[in-house]
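J.: Structures follow.
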Structure P
Amino acid sequence: MRKIRILLADDHQIFLEGLKSLLEPEFDLVGTVEDGKALVKMAEKFCPDVIVADISMPLLNGIEAVRQIKKSDHQTKVIILTMHPDVSFAALAFEVGASGYVIKKSASRELIRAINDVMMGKTYVTPEIAGELLKTYTSGQSGEKEFKHKLTVRQKEILQLITEGYVTKEIADILYISARTVERHKYNMMQELNVKTTVDLVKYAIKEGVAFI
């Protein structure tokens, strides 16, 4: 019987090594990546059965990476494995197509079960937040519906990088676009969000969950 193929994404190498030790006896690990951009590329290359990904990753956060992956591949299951026991993050993860949400401190107990559950078409939510998440949905709230503004995929990528402290030229090099294009997107975001400084942009990104640090 073919083993379930897993792709891991986390920007902490030591934690990745721990995950590999936990999962390798039961699953086929096709690769590990340490940033969101690499995750999108590797997902397209290997088409894993399950992706286990953190939210807080450089270059592209896990939520936005999942959104992009699910647009082109609806078969791959995604489990968010994060330190954030936050219902709003969980709601947003499921909104963009995740099938599971596990807290890192519970990974050794829950992750294998979560992988098997999502492969059977189930949804897995760590018990720590399951009740509160259910209340969120029954009250008609969800992650994305709370956002006040809609940004393009490129704008979110740029905003993530701004939040990580990259300057215009560095962002341009990372995204293979011109510095002028970066500045244009930045200006458009500031107009859309009605903010006047880069600091205000960063505050918005963190508050609204567009970027995770």
Structure Q
Amino acid sequence: MATTLPVIDSQGAGSASVELSEAWLERQKGAQAVKDSVVAYLAGVRSGTASTKNKANVAGSSAKPWRQKGTGRARAGTRKSPLWRGGGVVFGPLPRSYAKQVNRKVEQLALRRAFTDRVDAGDVIVVSEVAVAEPKTSQMVAFLERIGAGQDVLVLVDELAPAVATAARNLPCVHVMRAGSVNTYLMMQFRKVVLSRAGLDALGKRLAR
């Protein structure tokens, strides 16, 4: 059965419809691919800068604090021992990369499955064009209200117009980007996904098998 989405204009009025190619959709598989893609994305944005010093890095003398025998105290070889306050840390974190690799076909499958789930949930809105009269936040808010998207929305366009980017940048839960650059995590992150008609075609090129 063909999947069709209505296309509305910038005033929220229905003007046409678009049929989604079956090559853009995936309902039978891809749940694990979505998980792998999201985990890889979140791992990749971790800074990985946590750092501790072992006893070789701690500043201080390496001389024995006291002689080996005869004091009645436990043997000690250095004040930098991990057993001492201010000493080194054993097996502590060091700067590292948390990046994970996901195959290109797995990424494509994950994005296709995520897009399909959003379509089936009724969260995708297709507009003829994403445009604002002036690069003002109020203009973007009014546009999103007219099309029924709210203010927790991912806006995907073919080419990012400076006026649209400027109008949306002060809205904390509105993200405008090129459809050719969207990933699985962002596709799932927002309550609504708004696509321009040209943006839908650009996204379709990425989704097609």
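J.: Once relative contact order in percent (Cα under 8 Å, 6 or more apart) is calculated for all of P, Q, which comes out largest?
T.: Between P, Q, the highest calculated value is found for Q.
J.: A further question follows. One of P, Q was used to calculate percent of Cα pairs over 25 Å apart, giving 38; which?
T.: Answer for the origin of the read-out: P.
J.: One of P, Q was used to compute FRET efficiency 1/(1 + (r/R0)^6) of positions 68 and 132 (r between Cβ atoms, R0 = 25 Å, to 0.05), and the answer was 0.00. Which one was it?
T.: The correct label is Q.
J.: Where does the value 2.0 come from, among P, Q, when distance in nm of label points 7 Å out along Cα→Cβ at positions 84 and 124 is the thing being computed?
T.: The read-out was computed on structure P.
J.: To test your reading of the models, identify which of P, Q gives -16000 for helix-only ellipticity at 222 nm (-39500 (n - 2.57) for each DSSP H run of 4 or more, over all residues; to 500) when calculated.
T.: Label of the originating structure: P.
J.: For distance in nm of label points 7 Å out along Cα→Cβ at positions 20 and 196, find whichever of P, Q sits highest and give me its label.
T.: When distance in nm of label points 7 Å out along Cα→Cβ at positions 20 and 196 is computed for each of P, Q, structure P gives the biggest number.
Since every read-out is calculated from the coordinates, none of them should be taken as a lab result. Just so you know, these numbers come straight off a predicted model, no measurement behind them. Cβ atoms are built from the backbone, for glycine too; each structure is taken alone.
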